[in-house]
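Some structures to go through are shown next.
A short reminder: the numbers here are calculations on the coordinates, not readings from a lab. Just so we're clear, the structure is a prediction, and the values are computed from it rather than from any experiment. Cβ atoms are built from the backbone, for glycine too; each structure is taken alone.
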Structure P
Amino acid sequence: MAGRVSLDDVMAKLCRHRPVFHSEADLQHSFARVLWELAPDVHSRLEVPQRGLGKTEYLDLQCLGPGDRTAIEFKYFTRAWTGKVGVPVEDYALKAHGATDLARLHFVRDIARLERFCRQPGQNGLALILTNEASLWTPPGPSRRRTRDHAFRIHQGRELAGTLLWAEGTYEPNTCSLQGTYPLEWEMYSEQGGAGSEFRYLAVFVDPSATAADDDTDA
C-alpha cells in the first residue's frame, strides 16, 4: 500500500491487538494507526472528498506515500457477538446488521467507486470488508433459489466482472458496472471461539493500469 507496506503485514499486526472492532470507524482509525507504525512515511487522511460528475463523494482513507497513493474503502459487517478480547482487554457487544444482500451491494459499489477514484498515475485502490457473518464468504448451496443479489455474491472463489444486475435487472438503480476483473479470496483474521467469533476479511485491489489494459484490449 502506497508503495511501502503490504496489506498482509498490516492485518497481521492489527489482529494481534485488535481482533475485534466496535464499529467501522474504529476499524478505520486502528488500520490507519498500524499503517503509520509500519511505514511512518505514509500519511493517512480520513474522509477525503472526491469531486466529480456534479457531486461530492467521500473516500474512507487516503494513504499518501513518497511516490504512490492508495485509496481505501472499508466495510465492517457483523452478526451479534459479545466477548472480552484485545490488548488491552475490552468488552465487545456487536450488533447484527442482518441485511447481507445490502452488504454485498455496498461492497461491490466500493469497488466501482475506487475504479473512478483511481484514474491518476501512482494511485491504486483497496476495497476491504471485515466480517464475522459466515454467509458472506460461504458459497450458496446448489439447491438454493436465485436471490435478488445473486450477481453480487462475494463468497470464496467467486469472480466479479462486467455489469452486475440486481434482481435480474428489474431494479436498475442498483445495477453496477465494473471495468476490471476481481477474483475473490477470503482470509482468516481472528477466532475467539463460540458462535459468531470467527472473523475473515476480503480484500480487492483496484489497479488502474490493469483496468486501462483491459480497456485497450476491448478496443
Structure Q
Amino acid sequence: MSAEYAKAFDEVTAFLRSQGVEPEIERSAPVTLEEVARFQEATGIELPPAFSEFFTAFANGYEFAWDSDGEGGAFSMPDLATLADLRGDWVERVSEFADDPGSMDQCVEPDYRDEAFRIWGRMRSWVPFIEESNGDSFCLDLASGTIVFDKHDWFDGFGEIAETNGMIAGSSLLDFIRTWGRFSFMPQWFTDAPHPAPQTHLEWIPGDSRFEREN
C-alpha cells in the first residue's frame, strides 16, 4: 500500500513538474501498528485498515502544496495526534446540533427537519481530516470506510442541500487521493453548489486549468 500512495503523489508531482511547477512536500515517518492500536484504544476511533495503512506504511502526517501564477493546490493529512483532536472537536460540534431538538428551527423548513437530524446522526461517525479554506471538509466515514464531503453550511439549504450532505468523494482514501490528484489538489469550486437530492457521489467537474489531467 505504501507504494500505491507514493505512486499517487508521484504522478501529481511529475505532472506539475511538466508544467514547470515544483511542489513543496513534507512527509513524516510512518508509525507502527502498535501505535495505531494505542491511538484507537485511547480515542475509540476504529480506523479502516486501508486508512490506517496510510499512517503505518506511508506517513504519519503529509503535506503537499504548490502555487503558480494565482493557482495552487494542497493536500494535508494530519498526524494521528492531530486527527484525534479533529475528531474530538467534530463530535462536540455535531452533538451541539444533533442533541438539540430546536437547533434546526431557524435553518431548515419543517418538512426537512427530520431528514436534517438523520444527517446529523450519520455525521457522528465521521472523522474530518482535510478542511478547505471556506470551512468545508473531507471526512472519513467510520461506518463505511468511504471518504465523504461535508459542506459546512449544508443545514441552511431548506431542502436539497440538506438531503445531500455526505456525498461520497472516494470509495477509499487511496481512491480519493487518486481522483483529487487528477486536479492537482486544487480547491473544488463545484462543491459549493447545490446538488440534486438523489445524488450520492461527488461529481468532479473539469474546469479549464492547465493543472488538470485527463482520466
Structure R
Amino acid sequence: MSTQAPRIKVWDSFIRLYHWVMVGLVGALWWSGDNGEMSLHLNFAIALAALLIVRIGWGFFGSKNTRFVYFVRSPAKIPAHLHALFTRRYRNSDTHSAAGGWAVLALLLILVLQILTGLFSSDGILFSGPLSQYASSDWVDLATDWHKTQFDVVLALIGIHVAAVILYRWFGVPLLGAMISGYRNSKAQQPDLKPGWQAMLLTVAVWFILYLLLT
C-alpha cells in the first residue's frame, strides 16, 4: 500500500513569482553592471528593491508560512534537521526547513544591503547613484567599495542555494517543483495562504513610487 504524503499547496503565487523574478533580476543586474549599462542597471535595481520591500512586508503580514516568525527557527535546530536529511528521515513540511529559513534571511539581507549601497555608489565619471549627492565623498567611496565586494557574497549565497537544492534532491527531498507549481507532498496541514495578487499589485505600486523618486 502506498504511503505517499498527500499533495498540499505550500507557496502562494506571489512567493513563487518573487523567487523567479528575483533570479532574473540578479542576473540582469550582473550583466548590466559588467557591461556598463548603468541606466538599465538602475532600472533593474529599482524593480528588485520593490520586490524586496514587498517580500519583507509579506514576511509579517502575508501567507502564514511565509512569515518570518513561522519559518525562522532557533539555529540549534539546524543540526537535527541536517541529521534527519542525511539519514533520509526528513519529511517535507509546509514551509522552509530550519536551515532554509536562515538561508532566506541571509539572501534578503545581502540583497537589501546591495541595493542600499548601490543607491550611494559612484564611479566618479559616468554614473552616480540617485542618493550619492546627499552623502559625503568618503561615504560614497565606502558604499561603492562595499557594493562591488558584496556582489561576490551574493553570488556565493546563490551558489550555496543551488547546491542545497541539488543536495536535498539527492537525499529524496524535492524542493524545486513546489516553487514552480506551489504544491508539494507533505503530511503537514495545508497553511493559510493569502491571495498572491494582492502582493503583486502592491509591488507594482511600490515600484512606481520608487521609479518616480529615484529616476
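Compute distance in nm of label points 7 Å out along Cα→Cβ at positions 9 and 169 for each of P, Q, R and report the one that scores greatest. Walk me through the numbers on the way to the answer.
Working: P: 4.7; Q: 1.7; R: 2.5.
Greatest value across P, Q, R: structure P.
Going by Cα Rg over 2.2 N^0.38 Å, for residues 73-152 alone, which of structures P, Q, R comes out largest?
R
As an exercise: Rg and Dmax of the Cα atoms in Å, for residues 57-104 alone, calculated from one structure in P, Q, R, equals 15.9, 42. Which structure is it? Please report the intermediate quantities before stating the final value.
Numbers: P: 15.9, 42; Q: 16.7, 48; R: 11.4, 36.
Working through the options, I get structure P.
Thinking of P, Q, R, which structure, once helix-only ellipticity at 222 nm (-39500 (n - 2.57) for each DSSP H run of 4 or more, over all residues; to 500) is computed, gives back -11500? Show your work: numbers first, answer last.
Details: P: -8000; Q: -11500; R: -22000.
Computing helix-only ellipticity at 222 nm (-39500 (n - 2.57) for each DSSP H run of 4 or more, over all residues; to 500) on every structure in P, Q, R gives -11500 only for Q.
Output the label of whichever structure in P, Q, R has the greatest value of FRET efficiency 1/(1 + (r/R0)^6) of positions 65 and 145 (r between Cβ atoms, R0 = 35 Å, to 0.05). Provide the component values of the computation, followed by the final result.
Working: P: 0.15; Q: 0.85; R: 0.40.
Biggest value here belongs to Q.
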